[in-house]
1. When distance in nm of label points 7 Å out along Cα→Cβ at positions 85 and 141 is calculated for each of the structures P, Q, R, which structure yields the highest value?
2. For mean count of other Cβ atoms within 10 Å over residues 93-100, the calculated result is 19.9, so let me know which of P, Q, R that is.
3. Between structures P, Q, R, where is distance in nm of label points 7 Å out along Cα→Cβ at positions 13 and 125 highest?
Structure P
């Protein structure tokens with residue numbers, strides 16, 4: 001599933017081509033995505049100018065001169081800016097035709113993505129309850145420590161809760177906890193303030209490194225130009241079960257935590 005780095009990579013790829021352009025028309029081939037594409041989408045956005053392309057958590061936001069489009073890539077979706085006469089391929093569900101003859105196309109094989117219109121994206125139910133972004137000033141070790149008090153849930157599940165902090169998916173949670181030396185199954189409420197400071201810094205470092213590498217491609221993700229993400233080459237523990245820990249040489253272990261595979265070094269993380 002595209003996580004924060006992959007969505008940010010997509011945003012950076014499409015923003016220069018969309019900002020300032022007007023939406024000339026909309027083609028919806030299959031409205032049956034995770035949430036149905038609004039039947040009146042074309043009427044709401046036709047002729048509107050795209051004033052900014054933003055990201056909030058895993059959602060892309062196309063701010064228009066009236067309202068906004070929320071776009072989610074789902075499990076395996078991607079967005080590309082293409083010539084307007086590009087033939088449709090399988091799973092090309094939504095095209096936004098631009099006033100310069102090009103188009104923004106959503107391809108989504110599993111149909112877990114979304115294209116929604118909203119009058120005010122910041123108050124939309126999918127956005128309003130989200131926690132801070134990992135790069136916000138409000139996201140600190142002190143913040144995590146205060147939010148964790150009294151919690152018995154595993155710290156990995158805690159930092160993957162979008163109400164606590166957005167964009168820390170399974171891969172990046174494993175990698176950040178390894179960098180911070182914290183066992184993923186440790187109770188969130190039993191971690192000290194100083195260690196949460198290291199974890200907050202590790203989360204930012206991992207996400208920044210992944211964005212710089214164009215995201216992580218394990219299976220489906222490609223950026224808007226069709227290139228895979230290369231952070232997979234820098235993964236230290238995720239997907240490396242039974243291989244040597246890059247820090248101590250012990251075997252990397254795999255464990256199911258919260259229905260997800262977690263990877264860690266039992267020597268380095270406690």
Structure Q
């Protein structure tokens with residue numbers, strides 16, 4: 001992210017876990033730190049603590065989302081640069097890679113979401129450096145887009161929040177347009193973004209921001225992929241065409257957010 005010209009900062013902290021105090025660090029990359037309004041894209045980069053002879057890789061959970069974010073930043077960098085130079089956008093992209101999303105022992109409100117809980121709390125107690133009128137450093141997040149559990153052939157998304165339905169419907173429309181134009185390659189029996197899918201409440205890194213009034217688009221595959229939290233969540237169980245299709249749809253979506261098309 002630094003090599004792309006983004007401003008990268010770490011957010012180190014120590015928190016108490018069932019295994020004692022552990023050091024964490026969120027990574028925050030911002031395209032233009034001088035802009036107050038932000039489009040936040042996030043995922044978690046930690047891997048599940050699963051002791052045993054076979055390591056847990058976490059390909060969908062959450063290596064693929066991390067890779068999609070980095071690749072998206074690389075591919076939309078010129079669009080963002082042109083939008084900034086020509087004053088086409090009041091927004092800046094901010095990509096957050098959270099540490100400590102997974103529970104160490106058993107998922108509870110304390111043993112999970114270490115990084116997002118810490119950052120949301122920290123930002124709610126400091127001023128926005130670019131907007132003296134803002135209540136805190138969270139107020140100017142226009143939308144918080146969270147990626148998780150992406151990459152298997154059965155990846156599918158439902159709309160989880162009514163107040164961001166326009167965002168989800170935009171993803172539905174973009175996918176349809178790209179499919180009809182022959183730009184997508186996966187052999188899905190249906191679509192990735194399903195407007196009539198049944199959402200189910202999922203605890204994830206969006207929760208601390210949602211509770212503070214931030215609009216959320218939660219792009220998590222539901223039902224969870226069959227490899228979830230197993231040692232089969234690895235490269236061999238990814239569908240590269242699904243990953244590529246999601247990435248193409250997502251890049252168009254991000255560009256549309258930035259320049260308002």
Structure R
């Protein structure tokens with residue numbers, strides 16, 4: 001379970017289809033304790049839909065984009081058509097990795113007696129997810145555990161389980177760029193900022209995706225976390241610099257650090 005109780009607008013979520021009607025599909029969000037969501041027929045697929053069950057069926061796992069969250073009413077609007085195949089595969093991979101990492105946390109809890117919540121909350125604060133924490137343990141040879149105040153037995157158990165289960169070839173970190181400009185040519189300013197956020201760095205891939213104004217997702221894939229951190233900081237600083245020089249505003253937020 002994530003630290004947050006509700007998803008954010010623009011977030012991709014894994015859902016299980018519970019009920020399909022002629023006008024909508026009702027789903028539960030697997031990563032948010034089975035909270036209910038709705039996919040209206042207009043958000044099921046692009047083009048005309050004759051039979052909604054040609055696209056979704058009960059029991060199916062789907063990846064949706066969050067359109068709107070009304071926590072007060074307990075209502076979540078979702079879109080299936082706004083998720084492309086690459087995003088779907090990437091999200092399913094992340095979800096499966098999180099499920100494995102959740103089991104590993106359970107093993108550590110059983111071996112040490114520490115509360116599961118203690119480990120999960122520490123990892124969520126640092127990484128936003130569980131699996132990247134185990135990846136970094138392996139990538140740094142266990143040195144990343146020094147940033148935590150866990151009991152030595154917990155650190156030893158985390159290190160052992162990470163090295164037994166994780167094979168790190170490349171690591172991925174993500175964040176959001178918040179870019180705004182009130183100038184008449186503000187769109188062009190933001191475009192320049194985004195171009196500057198893709199510097200050429202050896203063995204590093206930098207991807208930018210539009211989430212929803214003024215938010216842009218930045219993803220960095222690198223051989224190790226140290227290289228990835230330097231690259232994402234360099235990319236973010238370049239984009240923010242362009243915005244500020246053009247009298248706009250720019251901010252970089254690591255994924256889910258705030259919740």
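Values in this text are rule-based calculations from the coordinates and carry no lab data. Bear in mind the structure is a predicted one, so any value in this text is a computation, not a measurement. Cβ atoms are built from the backbone, for glycine too; each structure is taken alone.
1. Working: P: 6.0; Q: 3.2; R: 4.2.
Comparing P, Q, R, the top value of distance in nm of label points 7 Å out along Cα→Cβ at positions 85 and 141 belongs to P.
2. Here the read-out was taken from P.
3. Sorting by distance in nm of label points 7 Å out along Cα→Cβ at positions 13 and 125 in descending order puts P first.
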